[in-house]
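Next up: the structures, one after another.
No value in this document is a laboratory result; all are computed from the given coordinates. None of these values were measured; they are calculated from a predicted model. Cβ atoms are built from the backbone, for glycine too; each structure is taken alone.
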Structure P
């Protein structure tokens, strides 16, 4: 699944690509100029070069149709009955197509426009579609050989706007002379506001079956994933954060799970202001959408592994499966509550006595077995805990707490593979149990399999309560897997969420360095050395500043390292090289810099005489 956003081009279009990468997005949509003006300035060579360079740096040049989308001007109305308006619109849309071709953007989204006759009159709608088709044919005729495809977007169908009914989309593509130059952009908010109901799995399935028969999913080239502030059928074009509107989770889940859309860019046009669940809104919405896919994949995978389909069973079957369990009586429930209260106060032994007394009278009380397992594990008696959890599972194979408890005992005994197996069984029973998801991630990380832990860490990060520690763990796994851009973005998210830890900052520096982002790495390195001062930290900050060509900051950091550890030859050599560099850059006029270089190299040789390269520098450049 490719998740992106419509991002600003303020300061240069190439910055939208850089922002998308920083946010951990897979694709981006931009306006190539001001969308509310008829006039335009031609693209400069620098604008085109910078944009294409950013695309290449992001690795998006290989399959640009999966990553790059433009949206045309809102002023364009190719369906208008006014000839002058159509001529202006044609010129503006032609210019947009040419700009896309120049920038290498293969998909250009446009609204079908308004027929401006009487709303709901079929003849006026058909006339508008005919005018639109004529104008599209003229644009395509003028741009023969262009790769850019016009993507007609469905609309809320308000007033005389075309594009609400699916049949409008089909008729437009079916009538143009070059249908290969026309595709579709499907907007979830627009569909819901028009009246296409996908708010339940059954309704979503029915809608997409209709869409396939009328339009064809293969012709969808862009998807706008926006929730709707307006109710179903409200014809209100107002976008909401994902999961917060009238579309319903099944609407987005259906899209996320369709193989036909695996390589289709899903562009968010959701609100950008403020924070959402404590983080950047685009990050939060993207995480929410990706979590839908991850939950589905995990559920299917775990079910196949377990060989069962628990959701296919009726409540009667589920109850019957608990062959060894019995519900506690009122008296037993009261005793259980009292014993748990004792345990909560920290009196584990007293609580265990009461729990075991209950089990002696009724060994099929599963909640008591789980409670005993928890207390004995807390006390470090792993074998006793394992026996209690296994007894609970034998009595009730569907008890999630028992499977998670047993997994924890395996984890405590460093039986990581067994722990993963038990956590997976818990996820089969409760696919969204965050304890099991976190447990699998822990076990996989402990066994050195960080790459396999990534999907589970991503699910933890997608949770609304994800904290800085979760994002740091995601980032470290990305870094180990060599996914350095994602690692940088995740570390940045961790930094934005809370008090920065030493390990998080260290990871951020490593990720920036791996991306050769030395300016950012230098800033982070300087901050690290300020918060956790040491010679090693100062040496690293200095080296990063030197790589970023910030020689003034580099020499200051090397001097600090030399003060912190006078026997550090790295620090003295660093001071020497930076000072020597300053002298050379001054056209050999800065005698003070030359003298500082000499003293630093002499200090280094005093610590370690066997440095032929330093001796050579001293002989060559000493005063």
Structure Q
């Protein structure tokens, strides 16, 4: 806690000096056409056993310019948001996240007595922890040498299971890509230290958070067509935390996994947004039709890369480990026959590249929404054709056979060689919200069906398959008096139940365990918010909880939000995880992709028998809460709005 206190007060002093020395406050022009305001904020997090995981100072400038009528259009205005931030965690805690992060690693080798295994292992394999580059050698590169040293590494999932569970053990480089380029995915997860600390200053110009033009075209029958053109957020959903219909904009999960406010975490995109407002009619109390065309080059979620302060599902860590294997070779613990640490050379296993979408007209996103009110029930019908914001690992690429003469390449079924792709997805869904006066409660319902999503699948030769998916959420809000806590002001109680069903789920029992899709066929996540109001609503204590039913993992986030004045706001909170963390699943070690390996094992070329461990596919069974079970934090944020 000392490191957090020093960091917070130091950043607070800098923030206050910047505000008062600049003399910048909200400003409105004399004719009221220009309005400028914004905020300056410091947010500091201290993670259990790690120290500073965020020390972010952020400034945001919001502006609008009212133009009025222009030709046939009325209500013309320009609006924008500029945002810049600097996260000092990469300097203050560089042993965990910066240039000095990581160390030498040793990977588990469970071993086996003599006479149990055939071929080169017939004499037995000693139980040991093998240093990077010290495993059973397959033909390949120099692992542990000057180009691939045993430094700046960490064990994948080591904070959850210690890397000694008997499963496949991987290591990944943790330093920023300008300090250590191993495992950096070009154009996807290749941020240097400056880009990690100040993410808005990148080649997508994210410092321009929003910039759009609004205009209204009145029609002769009294209806209107509203246009919003430019970089913006489009919010379709009616729920918080997890998204069902709210999928127009990608999300920056590297900010704080799933816990960042969606308004701050969504990545605004260049969108042509047209809405025809028919208003009230004989049947509907309100009716609108919206058309969207996302003309900015598609981009996926920001998941966080290996070594960044947050990486949802630790996916970025896994990707960096596998990219390292492909580029320069790697050591994998407990791999050969499930007992021996094994050295792979370049191009044998791993991730070859990330095929991020280019700008092409057929790669842009198109969506439509019908929204209205019928007899007091708000409703929407939504359709969107878009590039997946989540990556898919597709096997079936050309790789090198480590059990054949050097240079032998081919496409080997069930081989651990992948490209990252982002498939096209079609979404169809709807929502409704209504109020029941009898129980003083408001309800929200969303339902979405998608086709084209891809999932890891160890039953398939390319190690993935496509499936339709149904997602849904039911939300409930009710103001409720809790007299012993506050006799004069009601608390807000809000609950949500999110569900997901994978229609084409495949899971079978192999000789050594389950084989197939690691994601649960059916899963539910429940959330509950209880929020109080004190001191004329300037003090708002709240507690947010989330529980992943199948992962058996929970998060609890208590928080106090204090509006000190019209300008100053202080938020103090924490985020704690409970329940099961890492979970095990088939890791494909028992597959026999190569003829030479099959002959050595005395079997036939084929897929996995189900031998598994925590890495890498168990993360899909743990979910985002379970995979963050070692990330308990205390948090403090101070914002000055001008």
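Brief remarks on what is shown
- Relative contact order in percent (Cα under 8 Å, 6 or more apart) derived as 12 - corresponding label from P, Q: Q
- Between structures P, Q, the greatest calculated value of distance in nm of label points 7 Å out along Cα→Cβ at positions 472 and 544 is seen in Q.
- With distance in nm of label points 7 Å out along Cα→Cβ at positions 152 and 336 derived as 6.2, matching label from P, Q: P
- Among P, Q, structure where Cα Rg over 2.2 N^0.38 Å as derived comes to 1.04: Q
- Structure (P, Q) behind the derived value -3000 of helix-only ellipticity at 222 nm (-39500 (n - 2.57) for each DSSP H run of 4 or more, over all residues; to 500): Q
- Given 17.8 for mean count of other Cβ atoms within 10 Å over residues 256-263, calculated: source structure among P, Q: Q
- Label whose coordinates, when P(r) over Cα pairs in 10 Å bins from 0, in percent, for residues 64-111 alone is calculated, return 29, 47, 20, 4 (choices P, Q): P
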